[in-house]
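Right after this note come the structures.
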Structure I
């Protein structure tokens, strides 16, 4: 296979990867979703991630049918990767993609939920010890083996930890010793005493060789009268400075020299060469012995590399699920329902009202069953878009084989998730591009989830109502599931069968003049935009008499009685 056969790998990228990694290693990195290898070769993290997503989950990426669905997908992975316990785990989380098979999603979910259960069973102290075990892990064989040993020492042996616990401890010890002494084919300092002595001697004699004239002066400063005395004085001096055995120094002296300078320089060069040969020979012997130990423990090393990497990802996702109290979704044939669902992107905003909602065939109490499409209506700032985004989050997480932010959820697998936020651009180009993005998934043979927000924002109300009614009808006719947010509910009558209207209601103003909203939709009830609350807030908060008079005119237009009722209610709250 050629590198350019992979999505996103053009001639320049292929040339870069081939130069830095070689074709075989580059292909192996792509197939194994090794972000670290690709970024080390010079690709940006974003480009490497996109290539790996397509290479290992290209079919699943087709589920993300719109830009807004892709935006939610990316934000979910960014949020999940914040809980990664290693950089490698963070990279692997970022390349997770949706799947289009219930079996594949279930298999991944089984693994993640086993890790969630294992993580929940650990006390705080053991959790800290487990995280410490991954502290030095960098994806290499050596750190994988060292991490596996540290994890075995925690005493946690079941659940997600079982694969690490099952690796032979003696083989891991042998592997750790050998890998710790061998670094990219080079013997580490401290691995072999004799090699360390040879290396130290080489450093010392190279220093002497670079200052041969100083050596000559030191030797001549002694009481030497004959060539033999000079030779022995040289041997004694060099032995003293390098800790090399005198006989090795004698054996490396030159037999013929024109003068003392030539003798010292030539002898030191010969000693450097001889000492280098001794270092190389000893290193070859030690490397051979260490490689034998490594091959003896090869099965344990390979098992550690795989088990530690997988466990890091599973525990990272478990921490993500634990942080947001996420649960396992149930896969159903043709329905989408949530009980107590929460928007993950609002989790840091304080108290979030959980929502129960459902479409299609489901078993959750509350939402009517059987309606394949809902038209969601209600107050401005009433949480309608947030509800759509929450459903998109649940659908994407479930289809990635991950737990979801709900007390309980039933989800059917989708071939396409069409999430379209309100985009306030009122022109024919935006209308055409929107229709091009949201209609084709409905016309293809497949399972589609439609989550469309205020379609009327991109064209005039009369045409918008007609187009929206057509979209609702098309969604029902194609057997898809859909939630359409709109303020044009009254213009959509009659809805096709298996479609209903739901509503979200504002209930007044609180002491700070913030809108009080019950974010839980009321089923089969049209919500109201409640402009009287907004106008009442403007009247109550205005300090300028002219502005107040203008708002009073708007108040009379909306309904003076309604405005007064709202203001009286707000005064009572104060």
Structure II
């Protein structure tokens, strides 16, 4: 590496990034001779590395990246959850290069979202594994000034990087779909990561004794921050399970917790539900899960009785009833916003306010988190009294800097104020209320469907589903989850297009829509209901009443002329 360039990089590195970089380096030094991270494999022994070995690999990659890209550049990592991804992630964070972790494109996907991220991020380069090079290359067609490179890095083979630059304090960009048709990049600073990691450490008592098992996707907040970075920053240990391996065999999660004597692990509600549904009592025999003291659940609606059912299912393993707890957060807050381990808060008998009966499990909030949470009128932004439902607003040092390239959206979401405010508040788009020391998340202002912890906007699903077959009207459809506690399932109610009639609906329509949704997001189409034009319920202003349609469908009250049945 050029010595003059190295000296410049060290002087130019932002102080905030020095904090995150030095904290990672210090954590590796403290655990130099002790295991820091393990990668669980389906065949063969796990890969286990101590702090010294990781530090060596990180330093090697950081030197190559800085010599190739220089500081204040963005690097897209489209890689599987493996050792190489972890080393490159840490190399970026310790060298002042902004990292953009993304999902490896799925075969069968139209690649629009992936291509949008590459275009929007203005990345200097994209790094992927050799086996996904062809798919990534197809997504990059037409995108200039952004070379594609496969890992491992070979300095002599590296092409000239793109010219795009990152913000000075930006450590990482998390892309989230939100409610738009294309994902939005949340700019996260080193200070955000450090503040949120410290908050989790205080709320969850996560310290050097932490032993974490993570099966969540590594390219987004819960799996990336909570599952990889925070165990490292607190001086603990983590074992990483490929997400698809968990989907194939949920028992692997429990076996890994037992084998590594993990005390921290969790995920979305669907993960716990999959264990109840698919892990038999016979598969639980011999497991000792008494070590699992912090089983956090978040990222999607949590049925109020899920914790009880999960404990009952695992009762013979030593899993404790107060280990399961609800938490709440989002990418715009780096990760975590609320949720404390311990017995769940019970609703007071004289619950005030207009809120309907609650079936969601509450998140316990402490003084640390309460000061940064507000329930406000969605229209005015003014605070509402305890017990009243409104939009959840968040603030504090964990709040991300902005949306990349979206100034108006940033102003609407990150800069919410009213005359009484001294701080800016983040609009989450979530509805909820606070009772006593509990936050109840009751719904969404905008409609989404959740698939394995990922929020997918209903309009995106409707658009893709109706474009898959000419008999459907893409301007008049409603997508929703038939059962909110089951992830990855969707029902479509759609009007016929002008040239379609009721007797023209067929299995071809069903299979075309099912293939499109499965290929793009991994969604399972449960049912598609077609109705005549003009019959889809709407508000007086013309908006589709998705919540009302979903409610009637779940109650068995939604009757339509044509229903194309449950997909296998």
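Here FRET efficiency 1/(1 + (r/R0)^6) of positions 216 and 432 (r between Cβ atoms, R0 = 41 Å, to 0.05) has been calculated and equals 0.00, so which of I, II was it run on? Computed on structure I.
With relative contact order in percent (Cα under 8 Å, 6 or more apart) computed over the structures I, II, the top value is the one for I, the highest of the group.
Looking across I, II, the calculation of helix-only ellipticity at 222 nm (-39500 (n - 2.57) for each DSSP H run of 4 or more, over all residues; to 500) that yields -9000 traces back to II.
Among candidates I, II, the computation of log10 I(q)/I(0) by the Debye sum over Cα atoms at q = 0.05, 0.08, 0.10 Å⁻¹ that gave -0.39, -0.73, -0.96 used structure I. Which one of I, II has FRET efficiency 1/(1 + (r/R0)^6) of positions 264 and 456 (r between Cβ atoms, R0 = 30 Å, to 0.05), as calculated from the coordinates, equal to 0.00? Structure of origin is I. A value of 31.2, 111 for Rg and Dmax of the Cα atoms in Å, for residues 24-367 alone, calculated from one of I, II, originates in structure I.
A short reminder: the numbers here are calculations on the coordinates, not readings from a lab. Because the structure is predicted, anything quoted here is derived from the model rather than measured. Cβ atoms are built from the backbone, for glycine too; each structure is taken alone.
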